[in-house]
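Following are the structures in question.
A short reminder: the numbers here are calculations on the coordinates, not readings from a lab. Here the structure is a predicted model, which is why all the values come from computation and not from measurement. Cβ atoms are built from the backbone, for glycine too; each structure is taken alone.
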Structure P
């Protein structure tokens, strides 16, 4: 029973990582650096809270969250593809913009600088544990998002074009592949996928809290790097990081070691994991390089 509870909590924690990492893998395979995942997630969480509160429906919340992710990704895509801005600077700018605009709109909409009122979510409120997990459709979507992305990337024409523009954009353009259009599609898809992770957080917690993503977008990006830009491996990395976070929560409850050291576990594991593959893994050849 304890093992099942541990696995259930790991999956619950892994879902936002899986959505964000799927978005990061898609954009980076197309050659666009995905430092903006944190901003997409935060925007998606706020959009989901606003939509669920005023629309009184979790599904409206999901759609609103995805729409916000689409808008933020559009800003990132225009800056990096149309105006050829530095992708790292633009990604950081999107993150800072998301923090500022959600804080401003939170105060404007709910007269609060910290959190929104309670919003509706998925599943019944009187159940918990694995039952609550199973009744949330976003959990099931999160579980299959990486296999689905792997199929798209490796088994479809669009996926072939994504890989081509991420590796050799000039060669892809020479055979008629619309490089910029493929990259726009990949970045917009990345924003919507990551925003789903943020929407899951807000609806699972039944409210939006200022900066509630708490670095999950960066951990998802670390999972993409650790997984060597392969969706299946990145999904396993997300489960590994989620398992470390679950272990952290369990150890904090047991109070066996000082809480400050326990809280470091997921982040230390992330650093160690990424440090172990940097230099040995090979990113897409055109990652961070815009086409002329």
Structure Q
């Protein structure tokens, strides 16, 4: 089976590529803006194709002869219109699916995509799901919840201040999922296609409060770490100082506001099938702590 993978250097994509290469039964085509970052994957047998997902011609050409497609809409921190950015990329994918007769598609969306408004960057994913559903005969829409990897953004403040600064209350609870488990679900859907359109939520092992998450991070590091709730304006200032446009910063803060208010929610109940295995404790030991240690050296 020939499988095309977008964002192969991303949090999910890199893990997905590793899992599929380990299986050894597939022809992998990695569509990458930075092919030089995939030298090891290429050495292991993957085909690396230079491709900018915002260029429809490149996307169509890069997916010729592909049977199964993994698609992620990569964020653009310099965007002035997040929804338009997501929709443009989705339409490029739709053109490729139609032009090349791709028989199986896996789309990364998000819990809360059904809401369609008021949930920051997730709001645009409802329209993205609709665009894919119109052209893909066999489509798995994965809707993971809050990524555990989002805490890596706080690596500097954890190291320097033992704080996680976020515009949410400590008692706000949310299910959290490791991207390793999202990649595993994607690998299953790519290699064992199901007929028709299926929405598959990924809820992580349990719900954590943000205060509890900070304590778990501290336990893994052997020090006290606590959540500090900041204002929306402070969060916007922090994001723009990191290179985001004000529009993107406001969009991200809208998502955190929706999480804090309870508006950000799923339309599917947690089941044994939607509950993934990696706990936040395990994630901190295997991913967060090594990441912080590498930054210190």
Match the computed value 2.4 of distance in nm of label points 7 Å out along Cα→Cβ at positions 7 and 231 to one of the structures P, Q, and report its label.
-> P
Which of P, Q leads on FRET efficiency 1/(1 + (r/R0)^6) of positions 71 and 247 (r between Cβ atoms, R0 = 25 Å, to 0.05), largest value | Q
helix-only ellipticity at 222 nm (-39500 (n - 2.57) for each DSSP H run of 4 or more, over all residues; to 500) gets -24500 when computed on, of labels P, Q, structure P
In terms of relative contact order in percent (Cα under 8 Å, 6 or more apart), which of structures P, Q is highest?
-> P
